[in-house]
Structures are given as C-alpha cells and as structure tokens.
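No lab work stands behind these numbers, since they all come straight from the coordinates. All of these numbers come straight from a predicted model, not from anything done at the bench. Cβ atoms are built from the backbone, for glycine too; each structure is taken alone.
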Structure P
Amino acid sequence: MSMMAERLAVVAAKGVKVHFGAVRALDGVDLDIRPGECLGLVGHNGAGKSTIVNVINGGLSPQQGELAYNGAASAGGIAAARDNGVRCVFQELSLCPNLTVAENTRVMHADLGGWNWRSRALTLVRDKLADIFPGNAVDCTAAVGDLSIAERQMVEIAIAFTSVSKPARLVILDEPTSSLDAGLAAQLMAYVKRFVSEGGAVLLISHILGEIFDASNRIVVMKDGRVVASRPTHDFSVNSLVEAMGSVVRDNARGARTARADTETVISLGARHGSTIPFSARRGEVIGLAGLGGHGQTEMLLALHKAFSSDWMPGRGRDIAFVAGDRALNGTFPLWSILKNLSIASLGGLSKASFVDAGSERSVGDSWKKRIEIRTPDMDNGILSLSGGNQQKVLFARALATPARIVLMDDPMRGVDVGTKQEVYSILRSEAEAGRTFIWYSTEMDEICLCDRVYVFRDGRIAAELTGDEVTEEHVLTASFEGEAA
C-alpha cells in the first residue's frame, strides 16, 4: 500500500490478524478503501469477509495489525468508526423489530435529538428511501416487525446512508440485495454508483457477481482469511474471478431440465385470488416461483405447506419440508448447536423408544457437513458461530436430511457463495432425479432459469405458467409487468 493511498484511504487495515481459538479468521489482511471508490469484496463463505467488516466497523479488535481512519491511526471500536463516517448494513439485519422505522432511525443516529426528533427522523428516512428506492411503499410509521423482509432490508440501507450531523463516508453493504427483487436491486446499484461519484466510499459484499462487476471499481478476493487478489474490476472476468476465489465455474446446463408430464401429481391447488391458472407439481419436478418480490410467492409456499400439515395429527407433515428464507426470524434456533439445528427435522427417524440415538444423529450431521461443505471444525459449535451463508447451508441440509417427498424453498440461496451454489444445484437435480419434488421461490433469475416449470406471480396471484424453453428472463419479466400502465 503506497503512502499516498494510505493517507487518502477512508479506512486502511494493515497486517490484521483475528483468530477464534484454532480458527484463523484473518491471517494478515491488508485492505484499504478510498473516497470515490466502490470496492467489491468476494470470497467463499468463511473466507473472512464478515470478520474484516467487523474490524472496520469497530465490532472486533484485531489481535495483531494496524487500523487507520482517514490517515489517522486508531485503536478501533464502534465509536471511532462511526465518528469517521463508517456505516454498516449487515447481512443479518440488525433493526429492532418492536420499534417503528422512525424510532430505529433514532437508534442508529444518536445525534438525532430534540423535542421533535420523531418528526425529523420520519422525514429523513422517508426522503432517503425515496432517493434510493423511488416509488417504494414502505410505511415508516409501522413497527419494523410488521414489514416484509425486503422492506426491512430497504429500511436498513436507507438508515445507513442517512446523514444527520455527520455524513456517511464509508457504507459497508453485506449482501444488500439478498431479499430484494431485480428491480429494487437495480435501484440500489444505481444509487451506489451515484454516491461513489459524489465522493463517498462503498464496500460491497455480494455473491451475485453481476452486481460486483456492475458497481465496483476494484475487486478484492479473500480466501481462508487472506487477501489473494486485489485488482481493478476490468482486469477480472467472471471465470478468472471465480478461479481466484478457489472454485471452478461449471455449466448449469439448462438442458438438464426434464419433461415429467407423465409422472404423478404430488401436490395441487386450484386457481386462487382471481387467477385462472391452477398450481400443480409432479414427482421429480423443480418448480420455480418467480415475479417481483412480495407478490405472493411466499404466501403460496405457506399455503402448500399448510395443505400437507396438521395442527392435531402427528406426523402428517412428514411428506413436506420447508427451507426458510429469513433464517434469523424463522430458520435457525440461535441457542442450539449446528448439529441440533440440522437434525431437528429428522428426530423421528433418529429416535428409538422416544430417545434420540446420538450416534445416528452424529452420522447424519457428519454426512451432510461433508456433502454440502459446512465450514466448521466442530458440529457442536453454536449455529451463530457460522457465517450467514453456512447457516443457510444448514437449513438446506436440514430439509434434505428428511424423507420428505416435497421440499419448499423460500429463496434458500441467499448469501451462499457461487461455488456452493453449484454444489447445491447438483444435489438438487440429483434429488429430483430420484423422485423428490422441489418448489423454489428465488429472487435470482439464473436460479429461476434452472427450473423445469415456472409460475410467475403478480399482485398475489399466478399471472403465467412457463414450461421448458419458455423459461427465460425475458418471458418472466414480461409476465411480471404485464398489464402495467404505459
């Protein structure tokens, strides 16, 4: 790092080391972020991205190394980071669900005081939401817990970019579009580029490589707690970037789609909410639920789960499994171990005389740890010891470890790295070939295009059914916006 670059950097880390017991989360990391720069930070889950973010935002103190803000050496800490204009949008959203949007704005901006602070907070957050996400319909007087996960993500982003007495100089975005549809994600990326062009700095962490290439000026690749590459964005291609991360791009051949018109129908629902198109899924199919976020896809998954479940008949729900999209809210058990989180849905098959067979449980855990590459030295560690993407792998493994014939997936790849996605896609297709049915809501068009059949949702109802070669981004977008006023 040159003397000039270090002097100009909003934040500069040099030789930073952080370890948790035997795990070296950071092993001598050098990283600087400059004004007017969007730095893309990529790497597999467990590469050290979240740890370096926590060092920069003051949440962690390094065991070794130096940290400087705006050219001045610092001992770190949250107060120092905020005083130097560092803001962070976490992958696991950090808003208080029992407080309103305006009250959460006050929590994040302590200098927003005075007798009329609620009114000022409301105006500030509404204006910033409109600036970043034009046309949004977020109710800023509502409790955050009553908002959808996409709205919560929008609110946290808006609060981070809001200026009260001190402007944001560096905004860290950790998987900021993981719950946003393509339209909202595009709005955010456009705002990021505008913010950077005006002299701000952004650290962008995303497993959607298209976002990294679109918004960043420079890309840093991390692997096993080290920086292994740092180059201008135009010096990378998708293949070279993924290879630098330590993975090989494999072809997700769309020819892998299989026509299953002659197989049995395993689940069906009549046309709902004014649609003329009924829903059905056959054995061995991968069914996609597409369309703009919040248009009824998750509600359809919940309706399908309810159709196969019972509040009073034990065991009736064993034919269906659910992979939650909001792992923090309704996916993980935060006080439990990784193993317990994985095995909870399989305890019926792992028990003898009402007692869990610890050996069988351990065997299932070890098997799925290897198969889906959960990065942990010990499955008895707490689930929160894992990165967000590895927590998502545990939820996916939990569903696949059961004998359920139908697996419902509510955007399950949120925050999962590109290499692991390839492995999961392969597992999914293998399980489908063996007769398991997947019903998959995804906000990523590449994933929708892997499905055998796709139902496109609009305004809470099925607007179109696409099959085979009809499953393209163009057709999905056309159906999503069909009927819009010109």
Structure Q
Amino acid sequence: MERAVIPAAATEPDHVGDGLPAVVGAGLRVPLVTGGWVPYAGLDHAASTPSLVAVRDAVDALLPWYSSVHRGAGFVSAVATRVYEQARQEVRRFTAAPPDAAVLFTRNTTDALNLLGRALPEKTTVFRFSTEHHAALLAWRGHRVHRLASPDSPADAPAVLAKALADAPDGPKLVVITGASNVTGELWPVAELAEAAAARGARTVLDAAQLAGHRPLDLTGWGVDWVALSGHKMYAPFGAGALVGAADWLAAADPYLAGGGATAAVAEQDDRTAVTWSGLPHRHEGGSPNLVGAHAMAVAGGALAGAGWHTLIRHEEELTARLREGLAAIPGVRVLNLWPGRHPRLGVVSFSVARCGGEPADQRLLATALSAEHGIGLRDGAFCAHPAVRALLRDADGHQPDRALRASVGLGTTAEHVDRLLTALADLVRTGPRWAYGHPEEGWRPVPDPRPAPGLVR
C-alpha cells in the first residue's frame, strides 16, 4: 500500500437508525484495487467489534479527567478512581452477578481465564469440551484436564458432563462452559451444564467472549460461578476484560501480577522482602489499571442493555439467516456446524470453499480477493480454535484442510454487506480473482496494490 491522505469521501456519518446503537466507522469507505471506493463491509465481529459511538463519546468525556487510580490525593485522581470503581459496579450489573461477586478487570477473556487458572486450588481437575477456543483450552496448564468429546447435540452435553464428573477423582473440580462457539456461533446450554456441574460438587466458569456482546448474561440465574468476557468483543475496543464471580478461590490465591496496587505493605527484612498482599479486587490488579478500558466496557454494557436485547437479536438473526441461506446456494460451499439440525446461534458463520475459478480453492486467497476487489473484511484461518476447526473440516475421505473462512455480523452490518459477500463469493467460485496476487511468506497480496493507505499507516 502507498501512504496517502484519505480523502473526505472515504468517511460518512456513523450509522444511526433501526433502533440500534450507532457504531464508529459504519460509514467508512475503503479503496479497491480496481479503482474507486466502496462502503466497507466489516464481517469480522467475532474477532473484534467496532466502538459504539456512545463509548467513543464517553471516553472523550473522561480523558480530561484521566489520572492515577487509587494513588493520588488530587481532585482529578479522585474522579478517576470513582469512575473506575463505578465501572466495576456496572460490569457486575451487566453480568447479573450476585452483589458479593468479585469483579476483576483484566486485559481480555484470555487474561481472565488465565487469572482463574492461576487461582485454582491444588489438585483441581478441569473439565472442558474439545470444541473450545485456545484461551479455554490452554489456561489450565499445571492442572489435571479432562477433555470431553463434542456431544451429539446441545441437549446431550449435560449428560456427557455428568458422566465425566461421576468418574472424576476426588478434589476440587472446575467445568469450563462456552456460551457460544467462536467457530459456528452455536449456543451451548449454559444453565443446564451449570446445574449438572453443581449437582456433583463442581464449579463452573463461563467463557462469554462471543456471548457478551450479543445476548444478555445472567450469572445468578444460570448458577455459574465465574464469567470471563472481553470489552473488544462487545463494542468497547479499549483493551479491557473482566473476570466476575465467586471471591473465595481468588482471595486465597497469590496475586496474578506482583507489583503496586496488589500490595498492602512491603518491607525489606535482612535478605528478603516481606510483602502483605492486598485483598480483592486489588490483589489481582497489580500495576496502573486501564481506567479508559474499564469505563468503555461499562458504558458499552449499559448501551447494549439499554437498546433492548430483542432489537439487537432480531437484527442479527435476520442477517444470519440471509447469510446462511445465500451460502447454501453457492456450489462447493460447506457451512461448518457442531451439530446437525437447527439450533440457536449467534451471527457467526464459518465455511469452506472447494473450488475457485475451476481450481482447488485457497481460503486465504479468497479472503484477500474479497477485500481487495470488493471491500469485504472477513476472517480466514482456524480462528484460535485449531482442534475444533480441524475436526469440522475433516471430510469422509480423511482429507484434512486447516483453514476456513468466517463471516460474522453485528451492529453496523447491513443486508447490503451480506449480499455483496454472497455475490462476490459466487463470482470468485465461477471465475476466480480478477486481479493478480503474489504469495510472499506472510500470505497473499495484490500485485500491484494501488490502494492508498490512511496517513496513520507509515
């Protein structure tokens, strides 16, 4: 890409309408290798969502008052501290957690699950399904992990879990529950799995990375012990996440990060350093906290709930149905599902394409051509869920592809975006790309690439 100043025509007002919260960049226009500009069809909400306008405005309002949190005597520092602690209360409300639940701010869901993994008592056995994404797969290193095979249907999942728990060794037990698959969008039976776990003395953590921005959370009603979530997947892309739930294991664990904020007192004694650690929540929030991220996350949660979940869900369900029906009509396209039949799902659709212009399809080349020639952004790869994607892509002959495509919808997605993807994909299947592409080590690139980049790219 050449560096250039983006013309004013590249942006339009942020989308407002349909009773949906407005998102920043909904009017963004991007250049094509063939010339001209088109509205950007951002279909990668499962990876990261754009910022809500309400979040951007709330951050702008906070920045003049930005200061140290829990560390300053000045008036501005006191305001910043109150905003940070207020955000903690708002996140507790958003997750519908009990009043005494701990709310720990983290960087994201991965960070939150790793924090919990560090706080597990010795000899804890962790139960998780093989369909999890990497954060829920890998955060439990150092503990006994019992891998559960994917159930035949959502309804079968509690029975699979119950059997595994009945055969489990003595000691603490933790069950990892995914709210929604980041590969297929299918919803898991959270309350039923939590009930099966509690009946056998196990605790539960809900991975709500995909769920939180698309469905209401109910930690208390579902009987879940902890929930982990990310701001950047719920329209607050300012680098914050949270772990919310039972305080006891967290309060008994060594601090996740040793440093300022996590310490109540430190003294040098002979050849050692004596430390008295803080209680919750500060015990696990060492270092200067991400005030802006916490505030953004709290504002986003309030804006989503205030808009009415039924409105958001209807918008996504209509677009998802349009997308799935259109993909089913394109020859050689196979949509990936955990389970046969129709099940509740979010607006996440992963699929593979067999042929492109009469040749075996390269999924990354398809994604590159969709962007360069049509202004469409989606994801290719294994979506940080390598075991799950490989299992879903394996065919009856044992052929094992390792990449798929994923389109995911959200606020700001329109029917035109979905239709443009379907039309462009059908054209690529028939005739292949219309531009030339090189394949350097880092992946396919247009050759040449005449698209100007914004001035912020050096």
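Name the one structure among P, Q that FRET efficiency 1/(1 + (r/R0)^6) of positions 238 and 406 (r between Cβ atoms, R0 = 30 Å, to 0.05) of 0.80 was derived from. Going through each structure in turn, the value belongs to Q. Each of the structures P, Q was assessed by relative contact order in percent (Cα under 8 Å, 6 or more apart); the largest value belongs to Q.
So FRET efficiency 1/(1 + (r/R0)^6) of positions 118 and 270 (r between Cβ atoms, R0 = 25 Å, to 0.05), computed for just one structure, reads 0.30; which one of P, Q is that? Checking each candidate, the match is Q.
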